[in-house]
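Every number in this text was worked out from the coordinates using simple rules, so none of it is lab data. Keep in mind that this is a model prediction, so the values were computed, not measured. Cβ atoms are built from the backbone, for glycine too; each structure is taken alone.
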Structure P
Amino acid sequence: MARKWRRRLGEWVAAYVLLAPYLFVFLVFNVFAIAYALYLSFTYFDLFSPPRWIGLGNYLYLLQDRLFLQKAVPNTLKYVAVVVPTQTIISLLLAFALDQEIKFRRFFRTLFYVPSVTSSVVISLIFLWLFKKTGVINQILGLSIDWLNSPVFALPTIMMVNIWSTTGTMMVIFLAGLQDIPVTYYEAAMIDGANRWQMLRHITIPLLRPVIFFVVTMGVIGCFQVFDQIYVMTAGGPLDSTTTIAYLIYKWAFQSTTPFMGRASAVAFVLAAMILIVTVIQRRLIERPTEV
């Protein structure tokens, strides 16, 4: 009995010794970092003096701050509302097309996926050049619009860049989901006289619900956290027309003359709460029991 207990203890110790590096990183850079950021959200902290407890002061400030309420939140919600449905629909259509027996199918899959493995900073710099007033886009269209310096066109332009660069990833996920559907379902439906639309409606879409939920959730999280394209292409301008919640966190934490780390931490937790709420709503709407 004692020998068996010592063996189990040895296995337990060996397991935790092997897990120790990961647990250390997880506890320090995740658990501790999140807990400390939560603490800072209730303090006034400018990096130059110790944090001073102010309770809900930072959160109450957000309820009356013009930049947060009238720019960052609306811009972020518009970004999510446009980019997520568009990239989901386009990627699903591409997946349907490339799931068929067509020539050069592998080539087109690779072609559509390439932007997803390219650095977002590099893509942003390329499109920054393309959308200049004297850039290639205006030369092709015969226009003289200063796309990224216009409060009207700046945010839609960044939306387009994000859709173009992320659709490939979503397409690959949808392709995997389509190819995971058993062919026997379609064969049985054809025997029963079902047409393509009926098979799409009653077999493909229901069985793709978990994949659709995953794709939409990842898209929502990515869009709520959009930062790199904003930082590289417009820096939140012009006139804060592209300032999003994630960019506002960076701006208050590192770009202000006096860093507002506590206020930035409060915004970060508000953003996390918004993502959680939207994800829960999506789960209730999309991920329902599937019956075929």
Structure Q
Amino acid sequence: MRLSPLLLALSVNFLGAQQPRYGSDDAAGHYVQVADAKLYYERYGEGGRPLMLLHGGEYGYIDEFADLIQQMSKRRTVIALATRGYGRSERGVVPLSHRQFAQDAAAVVRNVFPSGQKVDVLGFSEGAITSYILASSHPELVHRLIAIGGSLGLYGENIQALEAEPLTPELMQKQVPDLVASRKRIMARPELWEPLIRELEQMYRAPVWVKQEEVRAIQVPTLIMAGDRDSYSRADHFVDIYHLLSHGQLSFIPGCAHVVLACKADLVINISTSFLDQAEP
């Protein structure tokens, strides 16, 4: 999704400041073959309940979780998945959708943990949307869920913004040329980057990404987190999602827009760790 000037600056500074190995770490990188594509993930740390990370859309990638990976991997196994088409994951041939992304994530969990061990899941933005579907459709795989900045669909003001200024590869090249170049360098076939962005833009035009009934079906403990100044969804939208959950918690990160890990990484990590480490009811 397009970024406001402030959010854009935060995102670019955040991504540019991180160690470059995340998302292209040969030592930590692995692949899982699904029906039509090889999906790339990175594995860090050992022990504890595994944590799967699902990154944000378009501008996003594994490297946005650098601070979180560094902290969480000290006592957990962390699996950071590259969404199909992003970075080192192949695009495949199936239509792009959050449901397909959730199916991919489920396939990776089953491959990495064939014993059937449940994982905790943390998704940001597009990854948060995917995480709702994953937890709803595959309860046998998910232990706890943290969804950061994930809407259920487009709302009035966002529909207008999408129509007024569609996100195109040309716009991204103009706004963040260094970031675009870094994304292309990671890809085995960088010529597929522009078609990916155009496909994603069309995917986001669906008015509903996740049905309310699907969120109601989530039975695992779930933390909804967002910046209190998120420009993609108003605070009341996140409150509405929280009220759909049987075992939900809600946390607003004060003074932050969409990319809360760029804004207040320590606070986000502390809240996430506290939630994941809570004793079972």
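Brief remarks follow.
- Parent structure of the calculated result -12000, given that helix-only ellipticity at 222 nm (-39500 (n - 2.57) for each DSSP H run of 4 or more, over all residues; to 500) is the read-out and P, Q the choices: Q
- Which entry (P, Q) yields the derived value 24.7 for mean projected area of the Cα convex hull in nm²: P
- Top of P, Q by relative contact order in percent (Cα under 8 Å, 6 or more apart), largest first: P
- Entry that produces 23.9 once mean count of other Cβ atoms within 10 Å over residues 61-68 is calculated, selected from P, Q: Q
- Once mean projected area of the Cα convex hull in nm², for residues 101-220 alone is computed for every structure in P, Q, the highest value turns out to be that of P.
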